[in-house]
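As structure tokens, here come the structures.
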Structure 1
Amino acid sequence: MLKILKRMDKKSIGLVLVCLVFVVFQVWLDLKLPDYMSSITKLVQTEGSTMGEILEQGAYMLLCAFGSLTAAIITGFFASYVGSNFSKNLRRDVFYQVESFGMEELKKFSTSSLITRTTNDVTQIQMLVAMGLQLTMKAPITAVWAISKIAGKNFEWTVLTGGAVLVVIMLISILIAITLPKNRKIQTLTDNLNRVTRENLKGIRVVRAFNAEEYQKEKFNDANEELTKTNLFVHRMSGLMSPIMQFVMSGISLGIYIIGAYLINAAALPDRLGLFSDMVVFSSYSMQVIMAFMMLIMIFIMLPRAQVSAKRILEVLETEAHIKDGTVTKGKSKGTVEFRNVSFQYPDADEPILEHISFTAEQGQTIAFIGSTGSGKSTLINLVPRFYDVTEGEVLVDGVNVKDYTLEALHNKLGYIPQKAVLFRGTVESNVTYGKTDKEKPTETKMQEAIRVAQASEFVEKLPETYQAPIAQGGTNVSGGQKQRLAIARAIARDPEIYIFDDSFSALDYKTDFVLRKELKEYTKDATTLIVAQRIGTIKNADKIIVLEEGKMVGCGTHKELMKNCQVYQEIALSQLSKEELENG
């Protein structure tokens, strides 16, 4: 928890000190009240006392109460500001840290868990900070100050108060021991509930198509029920503390008055007034001591869950990204990609998924990759933008090892179209002109041209608001093929040196595929193109086709060359097209 709190900025630390001053002032005012009460008690029972003297002491009590209220409001205001500001900065740090992660780090945390850590976990810490600044500081100051006020007043009363404090401490310890494991479990169960909900929302079409609504409801109910039961257990245990503390407070008051009755009865007549006054004061101060421990209980109820949340957030913040930024911003050439004896193995895998891959793509060339499912095609091209780093060998872009580039400079050279098209909430224009490069933002003319080349004009211009037409989160209001074409247009609008198509034509029909590739070939003739594809028709005219089988390069050449000397390629080709189509195509 302290590691998280150390991330607080200087302004917030300054406000914490301001809160401390007002808390001390508030406690001083609260502890002055019993003194005035004692004076009023003596005045009431002293002959010759006037109403004015009593009212004067009462006025002081009212001033102390009003001052304490004002100090509490100011402390609450600053504490809330510190808590909100701290949580804002913490959410920002977590988000920025996740942004810096490579694919390896992202696989360590599930999406649902990262969402929970950024929202629910940060909220738990915010609540602790906001409440803690008011209660954590006030409770020990009140307890120590009140105890110092009553220490030595009366042995019997002191022993009774000390015994009550020990009972409270024991109860707090038992509560923490019982609830801490459950609080750890609550955050994991929250992750699980988040995951089930996201799965249902993302897969709603599949759920309905397979009549699996009842199954999904059962999954949700199980996750929800387990989280609810755990929460109820924690809150019930915490709820027991309130009546127990009330019992302790009532018991200590009763004990003080019973002991006081015996002491006053046994005392000489002149000493009885003083003893009665001390009893009233002692009772008030003992209540302040117990109230201080009640405040601590509130913190201890929140602390275990906040500690779990802090640990989960620190796991994200302290996870070191394996993909380090380089220093190079410019290449030695333009539009070249070279693999030198590249091998790659996923961190938790037993065997490498790529072995000894070597090839060179010159500027303006189209290099295609084909192979069976799981042969390593997508993994191979993901090494170019450094979604992963090679295990052995080198990947060079423009004659420079990709590890030496700054990530920004490397990505500025690339136009990446993923296998699964991703669109963001906004408009057609905001999605096509998405991102930042070292060049100027694409103009409207450039955007329209990119959309035309990607064969998306046909449906975009039919939309009511054309280029300003809204796109829903994830592109759910457009078809799969339309999403794919907009994703391709986004890459074209960047005007990159190197295009990377990760099976990006699979959602297109054959006619659109053919026309798009023809337009793209003409438009990107000076750029290097890397294409992963399943269709032979998509890659037949590539300058070089690389055939992968179980992570090894088993063929490299043009379509005609591979049809003569690569059995794996022949099998793939003949499974899709007839001999006549292959010969005439």
Structure 2
Amino acid sequence: MTDTETVSFAADFPPAAREEWRKLVDAVLKGAPFERLISATYDGLAIEPLAARRSDAKPVAGRAGAVPWDVLARIDHPDPARANEIALRELGNGANGLSLIISGSPGDHGFALQPSDEALARALEGVQFDAGIALDIDLTPFARDVPQRIAALVKQSADPAAAKVRFGYDPFTAIAITGKMPQPWSETAALTARLVRTLADAGFKGPFAVGDGRVVHNAGGSEAQELAYTLACAVGYLRALEANGMALEAARAAIYFRLSADADQFLTIAKFRAARKLWARVEAACGLSAKPVLIAAETAWRMMTQRDPHVNILRATIAVFAAALGGADAITVLPFTAACGLPDRFARRIARNTQLVLGEESHLAKVADPAAGSGAVEDLTDALCQAAWALFRDIEAAGGAAAALQSGLIQGKVAAVREKREAAIARRRDALTGVSVFPNLREVEAKVDASFPAAKAIAPTSSAVTPLVPIRLAAPFEALRAASDGLLAKRGARPRIFLATLGTQAEFGPRATFAKNFFETGGIEAVSGDNANGTALACLCSTDKIYEKEAAARAAALKSAGVKQLYLVGRPGEREPALKAAGVQSFIYEGCDALATLKGAYDILGIEIG
């Protein structure tokens, strides 16, 4: 073969038509309907198992191929001197940007910098703003003067035009997370425009105002809801800046986006691609030629777990991979112990190196929009665009983002999805490894620099707006584990359940393993042996055939031995009346409400859940 000769390895194979794929799938399904393979997102978007490749698809214009994204390090240590130490170490070891977390901002998950002049100056001491270092300010609703303070710091050592500072003005999200709207939106819009123009007149390139979808994502919202909210905020800023004297082209350049990236790889890729398409449609409506908007990504807070936190490294890796392939211009990774306390040096290094390995060794930035043409991703991108645009139009019809927040339109839609999401978590349909599946009751506590400070009691106040409250999906199961840990510390033993196995190991093994996993997700230790050993909880484990022969007698014996609550692994079906008559009170199986069952067990044991 010559140097110029090329070989098509597919040339020796016939083209693979969809019908041929269907035949293979149908053979595996063995008569089951093909439709059972179609899943749906929380927006109700169908995900087909076989999506045809889009031969006519074009890459979405965004971060150019071979241009790396900004690797941002999260600076959230409340001690300004330690924050500065972290910032300089991160920049010296591969990060080329900082995400500055100000107390009270959407990124404040328990630890953040105070917005005083002294704290900001100390935290940013020695940072060379004219060396291409990006600074993204996660701005607090309570300190809108922080950008001016940081601008003054930058001007002391660098030309503002040479600095890559993203100032993060976001009064819409301030309303969403505080529930406060101290003045009419028209006045807030005018003030924001004046602040942006002051910075622009000082020579800063921006961007200055951010449409931040994290507030919706953190509250449990869907991908389309996050996109619609972000788009509505960006359009609101576009109107405010233009109405207050900024040229439309300059106003467009003053705006950027922030989106959450989570472990749902394909939805995350599609979401970032959809954001660019949606903004391009807004630009077209304004008579502007499309230009790629800057999109920053942060790995999702709601997916973080306290239990088995090393799994968070895998979640973050998927999220970074997806955001990078989706074209994110900057990425911030939450350290894997962020839900456990103030991350230590090791956790921060892992967060930084996750990006560096994917960027420098996996070369994810070398191709512009590598998902272009993929049938699955293109279908999801288009479906998200349609769903988000419909929601965006609802927000616009309500009067824009501020009015939609004030009326509760956005919060109501987010709450509906959060309720569905929490139900799926409770039933373990959305599995959380290390928490709702595969728990480890003997795991070693994660190392952190500091524990979360005790929560302060907050006096109830009236709110003009229903706030969007951040959640972590693992929290309900973790509350049960915390109650179990508390009992262990106090009494030297966890709550227990006796696994009453019937038949041979081959017969009871699979369901006994299921029961152990099931109850230990709630911190209830599964034990086995010859008798119930005085435990108040017991669970029958075996096959349906063995249950027919032995379950009734064993159930009666367990109840006679003092068992208060008797469970059985498996769906009862027609045997339910007989089994209940024999003493079985609850049935556990794949898809049952595990969280309610576990909480019920704690109630029976008289153990309070914090």
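Each reported figure results from applying straightforward, stated rules to the coordinates on display, with no laboratory input. Note that the coordinates shown come from a computational prediction; the quantities given were computed from them, not determined experimentally. Cβ atoms are built from the backbone, for glycine too; each structure is taken alone.
At-a-glance table
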quantity	calculated
Comparison of 1, 2 - label where mean count of other Cβ atoms within 10 Å over residues 331-338 is highest	2
Structure with the greatest value (metric distance in nm of label points 7 Å out along Cα→Cβ at positions 227 and 259, set 1, 2)	1
Origin of the value -21500, where helix-only ellipticity at 222 nm (-39500 (n - 2.57) for each DSSP H run of 4 or more, over all residues; to 500) was derived from one of 1, 2	1
Label whose coordinates, when mean count of other Cβ atoms within 10 Å over residues 323-330 is calculated, return 26.4 (choices 1, 2)	2
Test item: semi-axes √(5λ) of the Cα gyration tensor in Å, for residues 347-514 alone calculated as 30, 18, 14, pick one of 1, 2	1
Parent structure of the calculated result 84, 68, 53, given that Cα extents along the principal axes in Å is the read-out and 1, 2 the choices	2
